[in-house]
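Participant: These notes open a run of structures that come right after.
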Structure 1
Amino acid sequence: MSDLKPYELMQAVVDFLERESVSYRIVGSMASMIYGEPRFTNDVDILVDLPLVKINALCQEFPPPDFYISADAAREAVSARKQFNILHLPSGFKADLILTIDTEFSRLDISQGRRVKSEGFYDAMFASPENVILKKLLFYQNGGSDKHLRDCASILLVQEKNIDQSYLDKWAKKLGVSDEFKLVSDRLNKERD
């Protein structure tokens, strides 16, 4: 298992979550690459609504010596609605499991999305491209790097005909990221010129 790829770790976690009927969505860099342009990543972010009763099964699914997962950290994260991770020790790849919070946007984020399949590689539920963009705008606003804006522009460019612009405008305003969204739109317009 030392030659594990990030998408294989993602699929292993997804297989567990689906078998256990746990709501999830792939978010972050992996979702950005699916909807936009490919780039390297060594982790996968998974938004989950994981109940405490599933933690022991999750730990058994990813046992040592190939994996490291702290049951205590997982329990704390579930209780505090934070995040914890599963590390694949031979490769250094990790899956960050991010617990949903009880907000209107978070409920939409975990309930909306699309199943994306790549034969022989993965078959998983991804957050909608609109929600991936909105989350990246929030990360950028909170001191994130310019890569978040690049990812947003890439998604908008590649998914141009599949983006719900009115949803994006509405939620950018509600989440307070309209200025950041304008930066992305300006960047995209410059790339098109």
Structure 2
Amino acid sequence: MDNTKSDAAANVAAAAKAGDWTQPRAMAIPKGGYFEKENGRYGPIFPKTPANYGFTIIAKVKPGQEEAVRAHGLTLQSAVDAKPDALAVLKLHYLRWQVFPIEGATYFMYQGIFDTDFDKYTEDAVMLFSSLGLNTVFTNLEGFPEDWKTNPEAFIKFVREHHHPSFVEYGEYPFVSGEEVKKALRIKQALSQMLDSMQ
């Protein structure tokens, strides 16, 4: 990596450490998804970006399983409707699922932005779905391990093998956790109610 790139990465990293959310930030990420290879529990550690942590999984849907994948969206919606904090352990900001065709095959894309690191998110997802007695949508994907509930390492291996790292990420209010966003909104609501009561 040349000095310009490493200086830019260092500036963004310093802003992240300082928790500076006051200025929008963009981070160009090298091919492979990390600046310097440093291994974590299951493989390379992906950096925290202005959008926080996240991943994009793209995998082929098993033949005939597209409707099962789509139906799983309703399962997830029902679980959150019944218990709004059902996914709280995952520290999610956003989740986006898509199904699309490529050369006659059907593919599934899972995009998530969250506050924990890559491996912790995946470990927490295995624990969460096992504890709720739910199957993950990934069971409809080719190559997904059948023993995922008892073999989190195999789940994580699948996720890592199907992850396509971003090459740039942007945050309008960078490095802010989901809890910080909710806290700011609670303060805004309280101030608004206080001002309303003074009129």
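Participant: Given a computed value of 15.8 for mean count of other Cβ atoms within 10 Å over residues 71-78, which structure among 1, 2 does it belong to?
Facilitator: Going label by label, the one that fits is 1.
Participant: For relative contact order in percent (Cα under 8 Å, 6 or more apart), the calculated result is 22, so let me know which of 1, 2 that is.
Facilitator: 1
Participant: Work out the source of 34, 33, 19 here, i.e. which of 1, 2 gives that when Cα extents along the principal axes in Å, for residues 23-118 alone is computed.
Facilitator: The correct label is 1.
Participant: Identify which of structures 1, 2 gives the largest calculated value of distance in nm of label points 7 Å out along Cα→Cβ at positions 63 and 183.
Facilitator: 2
Participant: Any idea which of 1, 2 comes out highest on mean count of other Cβ atoms within 10 Å over residues 39-46? Mind showing how you got there, number by number?
Facilitator: Values: 1: 18.0; 2: 15.4.
Comparing 1, 2 by mean count of other Cβ atoms within 10 Å over residues 39-46, the maximum is at 1.
Participant: Computing helix-only ellipticity at 222 nm (-39500 (n - 2.57) for each DSSP H run of 4 or more, over all residues; to 500) gives -13500 for which of 1, 2?
Facilitator: 2
Participant: If Kirkwood radius over Cα pairs in Å computes to 18.8, which of 1, 2 did it come from?
Facilitator: Label of the source structure: 2.
Rule-based calculations on the coordinates, nothing more; no lab input. This is a predicted model, so every value here is computed, not measured. Cβ atoms are built from the backbone, for glycine too; each structure is taken alone.
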